[in-house]
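Undergrad: Several structures are given next for inspection.
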Structure P
Amino acid sequence: MAESRRKRQKGQSIVELAVGLIALIPIVLVVFDLAVIVIGVQLNDSTCREAARVAASGAPKDQAARANAVVARANQRSAGMLSKFIVVAGYPQSTVTQAQADAPPYVPYGGALNGTVTVQTEVDIKPFVVQAAYNGTSPLKFRSQQSFPITYVVPNVAAPFP
């Protein structure tokens with residue numbers, strides 16, 4: 001009698017474990033997916049901030065190349081569920097152009113440029129469970145936009161007094 005009771009208790013424990021895992025595994029997967037999404041959004045924000053800062057720190061003619069270099073580095077570092085960091089078309093936007101930097105009063109005496117650079121980035125995130133429940137097979141897209149003041153100083157090219 002005692003032996004059959006132990007067998008029934010073992011069987012009951014296995015059934016309880018199976019039912020508990022059926023409920024627990026999807027919850028753990030959803031929490032993992034949400035964590036991936038939050039980390040991806042934070043990485044996109046920091047990539048956008050760094051791209052705006054770098055784009056604002058040099059001559060206006062090279063802003064796009066500098067912002068794209070930061071995004072390319074972010075793409076090299078990310079793998080798996082985060083992919084395709086991009087600078088959105090039409091960005092970086094600047095309130096100062098290279099033509100303004102090459103015109104008076106900056107030429108030939110130089111000086112600090114006053115303005116801002118705005119960069120907008122986008123990232124595709126491919127979670128497992130949340131993606132299938134939310135929109136099927138396409139990745140989730142998140143955008144970030146950051147503005148930074150221009151820190152470039154036009155060099156003084158005036159000839160010294162004779």
Structure Q
Amino acid sequence: MDKIAVYPGTFDPLTNGHLSLIRRGLMIFDRIILGIACDTPKKTLFSLEERVELAKKVFCNEPRVVVEPFKGLLIKYAKQKKAIAILRGLRAVSDFEYEFQLALMNRRLNADIQTVFLMTDYKWLYISSTIIKEVAKLGGEISGLVPLEVEVALKEKYGST
């Protein structure tokens with residue numbers, strides 16, 4: 001039986017930090033489902049369809065990564081997908097408290113699905129989707145921080161092609 005993990009998020013946009021986490025996650029899991037959240041309180045730059053399409057382009061040559069949107073409770077989605085774990089990344093101590101609360105709530109809802117935390121690779125510690133969007137919006141250089149497909153899409157969004 002495959003060891004499946006769900007890596008949830010808005011991925012608005014996907015960064016090289018996310019890619020690093022997925023690559024390292026594939027050393028632990030047979031398959032990772034990149035679950036792109038439909039339900040988010042965040043105001044997203046890219047529509048759900050755009051975020052899914054961008055992620056599919058980025059992972060088109062990685063058959064062990066499945067990209068799809070999900071709706072509702074993450075733990076129910078993970079169970080439906082027969083996942084044994086939820087994969088989460090931690091950049092700094094400030095991430096830990098919130099992620100810890102989510103992990104405990106998910107454990108209360110379904111103790112059979114574990115939350116696995118991976119520390120972000122040190123070279124991506126300072127980046128976030130929010131920072132990437134702000135830099136791109138102001139015309140700053142983002143190459144090397146996001147996949148090429150995302151860089152192109154951000155430049156198109158902000159009219160800096």
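Read-outs: derived from the displayed coordinates by stated rules, not from any lab. Quantities reported herein were computed from a predicted structural model and do not represent experimental measurements. Cβ atoms are built from the backbone, for glycine too; each structure is taken alone.
Undergrad: For distance in nm of label points 7 Å out along Cα→Cβ at positions 68 and 92, the calculated result is 1.4, so let me know which of P, Q that is.
TA: Source structure for this number: P.
Undergrad: For distance in nm of label points 7 Å out along Cα→Cβ at positions 20 and 52, which of the structures P, Q scores highest?
TA: Comparing P, Q by distance in nm of label points 7 Å out along Cα→Cβ at positions 20 and 52, the maximum is at P.
Undergrad: A follow-up question, please. Of structures P, Q, which gives 111 when volume of the Cα convex hull per residue in Å³ is computed from the coordinates?
TA: That value comes from structure Q.
Undergrad: For structures P, Q, which has the highest computed value of distance in nm of label points 7 Å out along Cα→Cβ at positions 108 and 140?
TA: When distance in nm of label points 7 Å out along Cα→Cβ at positions 108 and 140 is calculated for P, Q, structure P comes out on top.
Undergrad: Follow-up question, since we're still on this one. Using mean count of other Cβ atoms within 10 Å over residues 44-51 as the calculated read-out, with 21.8 as its value, let me know the right label among P, Q.
TA: P
Undergrad: Matching task: 3.6 is the computed value of distance in nm of label points 7 Å out along Cα→Cβ at positions 28 and 76. Pick the structure from P, Q.
TA: P
Undergrad: Give the label, chosen from P, Q, of the structure having the highest value of distance in nm of label points 7 Å out along Cα→Cβ at positions 36 and 116.
TA: If we compare distance in nm of label points 7 Å out along Cα→Cβ at positions 36 and 116 over P, Q, the biggest value is for P.
Undergrad: Which structure, out of P, Q, was helix-only ellipticity at 222 nm (-39500 (n - 2.57) for each DSSP H run of 4 or more, over all residues; to 500) derived from, given a value of -17000?
TA: P
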